[in-house]
Structure I
Amino acid sequence: MRTVHLTDPARTDPWVGGIRELMLTVLYPARSVRGLSRAPQLTRAEAQAFAGLAPRVHPGLPQPGTVDWGAVLTHGYAGAPPLPGRRPVLVYSPGGGDSRTLGTTLAEDLAGHGRVVVLVDHPGDASQVELPTGLRTTVLTGPPDPATFRTMTDTRIADLRLVLDRLGALPLAPVMDVRRIGLYGHSAGGAAAVYAAQADRRVCAVANLEGYLDLYPTPAGFTRPLLLFRTEGFDGAARIESSWAGLPGHRALLPAANHWAFTDYGPLVPRLQAAGLVTATARDALVGSGDPAVTLAQVRRRLGAFFTRHLR
């Protein structure tokens, strides 16, 4: 894995002013990891910030001082040399209020099966993100009002298009096949992925993990392969189904799961519950009551099969 900083001089950051900045994590099959260590999920500064933000961003998560979020390790090795060969590229946008790091578990599996995966942070609504210019935390203090949600979605769409524009200039460009690009995202990120792909022919397939599509009209003639994946327990199911009506996508249901089961909360929250740090009620509201290993395997299998089929 490698971390990449992007700037867009053509855009003003809608949350703080100045040039728009992004942080990316790029995951890819490695040729060798000899002499390298597994990278943490969060930097030390991000972990400290998230400890205070977690119960505010997602009620029911442990209070500050009870979890060392910086101790969570990924299966990625920073700076490992890439395995030669050109591979399909997947670009991920996280849910509103979440950072890119919460998509690590799924991204590792997708990359481990022969793809390059780009995780995109959206500073401003992301809970926290460490930029070269310093740590930024979320501007959200609860569910966004309609104007804030529109700003958030428009910003994410522009961020994704910037990433697509810059793929050829990224350090891993030699192993990226930019003729085979997929977008996927969770919640607000899923919506942004669909909207970003509407007028961008570079995108070959899109997976929307439980994101509402009622902010803008989605053309009935959307021709790219589209996966519309939702959980059984999400209380916004009626709105989801209404906003997806008429779309020519493949629909899938994740049983015994709730909204954040698509993210790293899926495996993390049950372990926190087992440690007595999360209640059963909070677990059900976040990720559902299903076996986390089974749920994770279903998500991996469904996403992997979809992108294998459409990004051969």
Structure II
Amino acid sequence: MLAVIEGFSVVWLVILVGLFVGRTKVLGENAQVVLSRLSFFVASPALLVGTLGRANLTTIFAEPLLVAAISAVFTAGVFLLITKLWLKRPLAEALLGAMSSSTANAANLGIPIAAYVLGDAALIAPVLVFQLAFYTPCYLLLLDSLTSGRRATPWRVVLQIFRNPMILATAAGLILAATGWTLPDLLAEPIHLIGGAAIPAILMAFGMSLGANKPLSAADGRRADILLATGFKLVVHPCAAFLLGHVALGMDGPALFAVVVTAALPTAQNVYVTAQRYQVGVAAAKDTVLITTILAIPAMFAVAFLLG
């Protein structure tokens, strides 16, 4: 438990530095965007290649991948039913809400949480693989079909998947781990050095983003959607992961803690990007991302306390 508290403390301190830097604007107006793009396109892929290349795939992709997939689909399914039957939202908007309630910020916040709280950045890999290679593309296909009035093109979605640097880096790391290959020092050292910039860049950019917007505007008329999605993401999703992992699969100890903490991660920022792209549920997606992002670390700390 002490190690978990120390891990969260490290994360929060770097976030607070980012918040201070953002408020004082010492890095300029576009610092958050630059740091986010640096981490997403350069540093995080390097970190994933180096980390996954040394990972034990049997440990990572057996039960954790199953928990990540089933808990997300269950959470989204229940949310979709409630939204359609109670709030009477259009199907496309309900789908976007379901995506908000069950898609974790595995890249931007999941990697540092896995590294400093769980002790191994590779533990976020099951969530990354499931979401980037399967879960998000399914939503894109459905939303494309519902909002464009034409049949979606799976090939275009496949191309989008393989243009994602996180997917490419994950695939490269998994190949290294599966084959036992090791990169020559000439490549491994620069990758390790660049990957070291990922976590501080992610957390500082995250800190800069806090307090930028005021959520739950009455004018948007979507407070119920936002609060419901927030509750599902931070409570229902981790509870589903716990029940599935502990009761159904018999997981315990650090393995169970890892799958529950990763399920309690906040809503991924690409949900808001998707909402903007299809112009569906934009206000609800934006506020759900913001609120879950602010509340996620206290929620994960609660998970650590309950499972500790």
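The numbers here are math on the coordinates, done by the rules we state, and not lab data. Computed from a predicted model, the values in this text were never measured in an experiment. Cβ atoms are built from the backbone, for glycine too; each structure is taken alone.
Could you tell me which structure in I, II was used to calculate Rg and Dmax of the Cα atoms in Å, for residues 204-291 alone as 15.5, 47?
II
A value of -10000 was computed for helix-only ellipticity at 222 nm (-39500 (n - 2.57) for each DSSP H run of 4 or more, over all residues; to 500); which of I, II is the source structure?
It traces back to I.
When distance in nm of label points 7 Å out along Cα→Cβ at positions 36 and 284 is calculated for each of the structures I, II, which structure yields the highest value?
Largest calculated value belongs to I.
Relative contact order in percent (Cα under 8 Å, 6 or more apart) was computed and gave 33; which structure, I, II, did it come from?
Here the read-out was taken from II.
Computing volume of the Cα convex hull per residue in Å³ gives 136 for which of I, II?
II
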